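The structures come next, written out as structure tokens.
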Structure P
Amino acid sequence: MAIELNADAKQHAIDALKAHVREHAEWDMGDLAAELMVEFVLKEIGPIVYNQAISDAQTFMGDKVLDLEALLQWPEREVGPSAFGSGGAE
């Protein structure tokens with residue numbers, strides 16, 4: 001399953017790729033080449049990044065749930081005669 005971008009996000013990715021290539025490779029990439037590269041990255045690399053992000057989010061949320069459980073639990077104490085004073089009925 002390929003990751004789909006809306007038109008604005010896809011155009012931003014194309015523009016960013018062209019700027020990156022211009023800056024680092026010192027040549028101008030055409031619109032078609034940039035669009036094909038973006039589509040390739042979304043299809044082949046996107047799912048890997050997505051799966052890692054989901055795994056990271058699950059770990060993060062699991063840690064937060066454990067923290068929440070610790071915050072919600074109150075210490076328990078034993079109830080016995082000493083908890084009510086002298087222990088005898090008055």
Structure Q
Amino acid sequence: MSDYITASFDTLLDQAPSTATVYLRAAKREIDSVFGEGYAAKNPALVAAFIQAASADMNTATSSKVFGAALLQVSSTLSEIASALESQNH
């Protein structure tokens with residue numbers, strides 16, 4: 001898997017409902033496993049909070065991975081520039 005997101009905005013938009021479904025199913029499964037069968041259905045605010053937390057976690061992890069890869073590339077490029085400049089001065 002790449003450190004960069006290569007999907008188009010259309011692809012990302014098209015897969016968003018599938019992602020929401022994954023979170024919804026996970027919310028039901030996890031909430032019911034903790035509080036008992038049917039608890040998720042009776043507590044939609046808890047389901048919404050679970051989905052929001054899962055989404056925020058994925059956003060943070062994805063952003064960190066992409067930004068980290070970009071920063072490593074910038075750092076590498078700056079090191080190459082510094083080395084080239086230093087070799088010109090000697």
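What follows is calculated from the coordinates using simple rules that are stated; it is not laboratory data. Fair warning: this is a prediction, and the values are worked out from it, not measured in the lab. Cβ atoms are built from the backbone, for glycine too; each structure is taken alone.
On Cα Rg over 2.2 N^0.38 Å, which of the structures labelled P, Q is highest?
Working: P: 2.38; Q: 1.76.
Sorting by Cα Rg over 2.2 N^0.38 Å in descending order puts P first.
Out of P, Q, which one gives -30500 for helix-only ellipticity at 222 nm (-39500 (n - 2.57) for each DSSP H run of 4 or more, over all residues; to 500) as computed from the coordinates? Before the final figure, lay out each step's value.
Details: P: -22500; Q: -30500.
It must be structure Q, since only it matches.
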For mean count of other Cβ atoms within 10 Å over residues 47-54, structure among P, Q ranking highest is Q
Structures P, Q compared on FRET efficiency 1/(1 + (r/R0)^6) of positions 31 and 55 (r between Cβ atoms, R0 = 30 Å, to 0.05): the greatest is Q
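With relative contact order in percent (Cα under 8 Å, 6 or more apart) derived from the coordinates and found to be 31, which of P, Q does the value describe? Walk me through the numbers on the way to the answer.
Working: P: 27; Q: 31.
Structure of origin is Q.
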